[in-house]
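Peer 1: Input: structures, listed below.
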Structure 1
Amino acid sequence: MKQFQYTITRDHGICCRSAAALAKISKEHGDCIEIKKGETSVSASRMMAVMWLNIRCGDTICVSADGENEASAVHSIRSYCAANL
């Protein structure tokens with residue numbers, strides 16, 4: 001399992017567009033990515049579940065991936081977060 005933490009710096013946090021992009025990246029890597037905020041963890045491939053986390057500017061999330069594509073999955077999500085969140 002690979003994981004990293006990221007603190008959201010975008011003013012609006014994770015909006016529907018960002019949640020959709022995260023879901024797309026997750027599905028491209030075989031649905032092996034989870035996003036955790038506090039004690040709640042959801043599959044990144046489920047856009048509405050990611051929206052339900054209500055991730056705002058200043059929140060720290062933990063992103064984890066498990067499986068044969070975990071390294072590339074974490075790299076893709078980390079790159080997306082750095083560029084967009």
Structure 2
Amino acid sequence: MTQRSPEGANAHLNLHAAIHVQVASLERFKAALLSGASPHEIELARSAYLAAAEAVLDRSQDQLFVQMREDGIDPFTRRPIQR
């Protein structure tokens with residue numbers, strides 16, 4: 001296993017936390033559908049799931065950018081960082 005920088009470790013932990021929230025919100029959404037919850041409750045659960053999915057994408061991008069910077073690549077220009 002490679003050693004992560006503090007920034008890389010933080011990005012990794014944030015991503016995994018976001019994934020856990022997404023899984024939990026998906027289960028809540030499924031439970032709302034299966035239990036015959038009100039349309040309002042179903043919409044709240046759906047919105048929470050979609051927000052959690054967006055958070056996973058954001059945290060994935062954060063982790064990618066950290067890894068690119070650690071590899072000496074500017075994440076926006078995709079060119080080597082001049083040091």
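Peer 1: So distance in nm of label points 7 Å out along Cα→Cβ at positions 16 and 48, computed for just one structure, reads 2.4; which one of 1, 2 is that?
Peer 2: Numbers: 1: 1.2; 2: 2.4.
This figure was derived from 2.
Peer 1: Here log10 I(q)/I(0) by the Debye sum over Cα atoms at q = 0.14, 0.20, 0.25 Å⁻¹ has been calculated and equals -0.59, -0.85, -1.07, so which of 1, 2 was it run on? Can you show the working numbers first?
Peer 2: Working: 1: -0.37, -0.80, -1.32; 2: -0.59, -0.85, -1.07.
Derived from the structure labelled 2.
Peer 1: -26500 is what came out when helix-only ellipticity at 222 nm (-39500 (n - 2.57) for each DSSP H run of 4 or more, over all residues; to 500) was calculated for one structure; which of 1, 2 is it?
Peer 2: Numbers: 1: -12000; 2: -26500.
Structure 2 accounts for this read-out.
Peer 1: Out of 1, 2, which has the highest value for relative contact order in percent (Cα under 8 Å, 6 or more apart)? Could the numbers behind the result be given before it?
Peer 2: Values: 1: 44; 2: 33.
Comparing 1, 2 by relative contact order in percent (Cα under 8 Å, 6 or more apart), the maximum is at 1.
Each value in this text was obtained by applying a stated rule to the coordinates, not by laboratory testing. Keep in mind that this is a model prediction, so the values were computed, not measured. Cβ atoms are built from the backbone, for glycine too; each structure is taken alone.
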